Structure I
Amino acid sequence: MSDKTMSADEAVARLESGMTLGIGGWGSRRKPMALVRALLRTDVTDLTVVSYGGPDVGLLAAAGRIRELVTAFTTLDSIPLEPHYRAARESGAFELTEVDEAMFMWGLHAAANRLPFLPVRAGIGSDVMRVNPGLRTVTSPYEDGETFVAMPALRLDAALVHMNRADRAGNGQYLGPDPYFDDLFCEAADTAYVSCEQLVDHLGTAAPGKEAAPQTLLLNRSSVTGVVEAPNGAHFTSCAPDYVRDEPFQKLYATTPYERFAERFLAGDEQAYQSAVRTWHKEGR
């Protein structure tokens, strides 16, 4: 099996302006933030971003990198609406396609299975068809004759996700309470880059002597292009059970103008970011 390990900068160097980029995680939970920060250090722009949005969307929106956003929500969880996303959206900085959470999931399923669309009940009877006039319905060809939303495939040029553990071949393991559809993001993409808290030789254990459940082995190497070891790489979002969300730092992010936040925390590489965060905490905020 080939060794797919690379640095975060090497991973994002493969991305190009104009791509459709899927970003895994959910809200402010297990987001591939080290990869997003690496992306911000490039000149890649004009992206169509597909995400159950959190600070990944907020940062890219504030930096002017998004042309279109496809999402079911954009939240910081403990802060209901991502403020940098809201500011960019209110200024008309990008186009928005907003769909039901289940529609989003089935769009990923369709892409993962290389289908043009999948019929879903989600969205029927809501305003989703009104705010997305490009959506179509389809009628069952069987006796029931039921009408469904024809959710188009969310095909991705590339995907970024974060795992608790991964091996060099690209197999990935989550150890928290939820997979967050990260496997679908990888399968729906032409290329997928996985950052992880720890690179391990064997994914059968969560810790020395402690067996991990087989179902936690979420990502198959066949759908992964590159693996990046990035300890604390989901910060400031949570990565259970390795760490909880950094709520004080998230509050700082949410209440600080992007330019000032970027100058203090995003001006250098990932090591500089992590050091700046530790300094901020040590100084008593």
Structure II
Amino acid sequence: MKGEAVTDFDQVPGVLGRIVRERARDYEGANPDVGALRPRHGRFRAALSGSGLALIAEVKRASPSEGAIAPLDPAQAARAYEAGGAAAISVLTEPRHFDGTPEALHAVVAAANLPVLRKDFVVHPAMLREAADWGASAALLMVSVLGEAVGEYLELAHHLGLDALVEVHDDSELDLALAAGAEIIGVNNRDLTTLGIDLGVSPRLIRRAREAGFSGVLVAESGYRTAADLASVRDLADAVLVGSSLAGSGDLARAARELMAS
């Protein structure tokens, strides 16, 4: 299957725009063909669909907002998160700002029995092909990056057998995700153009998605550091994605258990 989806990344503002344009240059000239249809197993979606709030724990060694977080060994981190009750693991593969690598994702896939999300700034179909080839169960698609092309990228992800976490931050992005047919929508409390966090974003947009008739999986993302922080989404979201506070905790399994304690 030929992946033709393109978008104008020059229009993406702020810190996000800089990162996205770097990734676009990384994949200039890459083959957009994603290959033959692959079976979908839906492991990532299934892992988030049980009773109670599920945890997507993130292997995150650095970020633009915090700088260096912790020199995590990806395989050890994955095993610790699994022991701490995580339902799935997110792995950064962006190298410049998050100290991510493809090898980190390979190591986590090999070490854990949980579905793995490739978390990167997807700007080219080759990045989805890589995610599938590397053993990921899902990939991140950011509406703030892809805009109206998110539907085409969603189709490519599903063609490759991947689930897709379609990330939104505001009402217009949520409308695009719903129109594209997203099955898993993540609401990011962090404004990636300014890096500011507002924990009110997730509950508001999650409620709005349900009121619009969305019956898929809803994930609250960014800024959660304590069990108390989760109070506003515990009865609304299906899952929460947490990176920095877990990665920098020094005891990943314990931090995961304490965060999710109700």
Structure III
Amino acid sequence: MKDDVHRRHRMRDSHQDREFAENVPDTPQTRAPSYRLAFADDDFLCREDLRPVRLQLELLKPELLMNEADVDSTIVLFGGARIPEPAKKDTARTQTLADLSEYYEEARKFAELMTKRSMEAGGRENVIVTGGGPGVMEAGNRGAQEAGGRSIGLNIVLPHEQAPNEYVTPELCFNFHYFAIRKMHFLMRASAITVFPGGFGTLDELFEALTLIQTGRMDRVPFLLFGRSFWEKIINWDALSDAGTISADDLNLFKFVETAEEAIHALDNWDA
């Protein structure tokens, strides 16, 4: 086995036993579901009773693989899956989506510039991470690839999304069943969070991250919202403050930006 050098014991390897168990004599006993090795039995692992194990596995697998890939910190890009690239804005479902295509381009440029910086510093810090899908997510992974660097895609199984976008670095392309574990992986390594216009999923990610920072469950990091007019149109931030449901200081947890260059300047001067 190629990993033998890393093994810490002399017991028989689980890969060997799995291969051996697949080639035993075909009998009623060996065909019985009860005979299957527990860790190689998909039906067993998908039982409702095994949900805690599946949650643990979804937390552990990406964590181990990102550690092995030397990903120390990330720049998070949240944003809408339906926002097209400018060259294809005529395919947008609405004029608003067509107009928002400028943020596809800003996401691509921002990811490209940040990836170049990351690579100059060794490529371990500030690796771009997106949801791995189309739209703004695609733009982020695309920009990283165009810079000659790598990026992460945290996909989730959805009926209408069949595959990750083509720009995600293959060995850093993950797939999730549990939204909650996926969101943990977005934030566990985050050194900055950027949010582009989007829908329910983007809003969910935006408010989850803001809540964790507001309540002190997560360290404060630079938090940038691209497109002031979009965000102020759909969320009345001042009304929340005026009502007292958030404090006035909570409005300082994030900043509005319009362009990739403005975002980088905001990151560089976050604590200034």
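Brief remarks follow.
- Label whose coordinates, when Cα extents along the principal axes in Å is calculated, return 65, 47, 32 (choices I, II, III): I
- When distance in nm of label points 7 Å out along Cα→Cβ at positions 27 and 203 is calculated for each of structures I, II, III, structure III comes out greatest.
- For the set I, II, III, ranking by mean count of other Cβ atoms within 10 Å over residues 19-26 places I highest.
- At a computed -7500 (helix-only ellipticity at 222 nm (-39500 (n - 2.57) for each DSSP H run of 4 or more, over all residues; to 500)), which of I, II, III: I
- Test item: mean count of other Cβ atoms within 10 Å over residues 51-58 calculated as 21.5, pick one of I, II, III: II
Rule-based calculations on the coordinates, nothing more; no lab input. The structure presented is a predicted model; accordingly, all values stated were derived computationally and were not measured. Cβ atoms are built from the backbone, for glycine too; each structure is taken alone.
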